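Below you'll find the structures, each written out as structure tokens.
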Structure I
């Protein structure tokens, strides 16, 4: 992938974060770079068409899915947007060794606002610290007690003061402190802490602080399962009739675990048992019966998390079942 990026001006101009992700996908799958080259015109068109960073990462999620699928032994060929002339084309048509063709609909669950602000603050913190603190110490950032987006926004606004305050404390410390020091910064936010450690003398060559890790707790809003439900309702309308269809969900949001997806499926089943026509119609279906008929097109739902956790839910009511060999590979079961 490095060669492709270097040879392609548009890709070369992307952020290091995006380029590093593409390189990572190429390393994870030996078939990905070749597939990328064969689909480069379509991929570049979609990347250029992204109107926001979120839209860009939605496209990158499709590439994550492609890289992942290309690691599976059962996959012999992978077609990107195979029915592009149709308005609602599946994202991928996968040709399998033992299971014929399977269509994949891809969707990414985005981070919530608190996670965005947390990541924005931590990234800015380390950039500012590296640039402005010229001392030989190892720092660990602890924000595990902070969850509110508003507090992270306040910390972002005060970042220069925070860095200056830390630098002032470090200026009074000997570089060979024997045990780590906990620096509490409650004047900026309750729960903001910095752990200060000594760098071994033989490694004090840059006269700059080093990142010794960080501690944080992912903000959980308690309604994460609803996003899974919205995806299921949305994607079910797009699935091809008479085909094997898998909804592929990538959870960029670290709060989304397997139980969130299963909670959503249980909730949908409850709505169906209660024959809740009003809610089903609000989700874009004519009736409960209409959704029941379309839901039979779902062969299964596959979840891949940012921590590489995998889970496949098999739809027992599907008209087209998936071969067990593919399911085992999706779940990473040898």
Structure II
């Protein structure tokens, strides 16, 4: 039995269905903690959905049952290390760690940079260091993130290259050939991918101020993440750009979101760490102009594939050249494919 453990986030329901459609479903069990009510699955014999609880004894029962499953499993796929209770629990049973596969999401790794002084945070980092150093397997298609895990935490696990989620798979219908530059005046600009402060929205808006008198529209997805931060972004965006700033505060279904991405010309992702990769990959596959920071791990990865990127440190508002757009789309279609994902997951499940 292969046990998947993680948060029931937006990536997980499509992943569960992908496993059911392409692998021996009865081999896979899921233990998922609710992260957002919008991303739900129906519980069944293979899928356990765990709700939030403050009751101590209820939590003991939940994690006791999970521990039994962890010991029974042949392999354990940990979809991020965002559940700190899980890190602590498994650390007390270190013989489980060699069969654990940590799927690195980004935020769970880059907590190292955000760590604060204090007894609780120091204790948390102590457990994380113990856990990451001994976890048997590291799963990521971005080699730079694995290198950081080794540098920061002394991780010794085996690296498995895997794009992991359908958000990282390009829809073959959504390519440069079928998504030419939109037929509209001016430029439509995407700013960030969520309301998480790590998007550094205000800094990015400052970089766009020299272009505020041009024919532009700035779209900022803010339905997902820190809503207090979202309010600050809306206030500043409206103050600087007026009606040219369009906050997107309602959650958009995936297919509708893809259609929206097709209407864009430029995307700006001002993250200082690996983030928004699903958006980045899809937009590159559509032949859009994408700006990210040149000092992040996924710049090196994408650039190494031969993809043309633009640095947020030097923003020029223009569409990417057609030959570069076509080249990016060709690389994305080749690597970020369903066939690639099936092969990579097979290597993990059967290896």
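A short reminder: the numbers here are calculations on the coordinates, not readings from a lab. Everything quoted here is computed from the prediction, not taken from an experiment. Cβ atoms are built from the backbone, for glycine too; each structure is taken alone.
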Work out which structure the value 2.8 belongs to, where distance in nm of label points 7 Å out along Cα→Cβ at positions 25 and 145 was derived from one of I, II. II
Structures I, II compared on Cα Rg over 2.2 N^0.38 Å: the greatest is I
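Suppose Kirkwood radius over Cα pairs in Å, for residues 1-80 alone works out to 12.8; of I, II, which structure was it derived from?
Among I, II, the structure yielding 12.8 for Kirkwood radius over Cα pairs in Å, for residues 1-80 alone is I.
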Of the structures I, II, report the one carrying the highest value of mean count of other Cβ atoms within 10 Å over residues 9-16. II
Label whose coordinates, when Rg/Rh (Cα atoms, Kirkwood Rh), for residues 65-192 alone is calculated, return 1.27 (choices I, II): I
Given a value of 16.6 for mean count of other Cβ atoms within 10 Å over residues 73-80, point me to the structure among I, II it was derived from. I
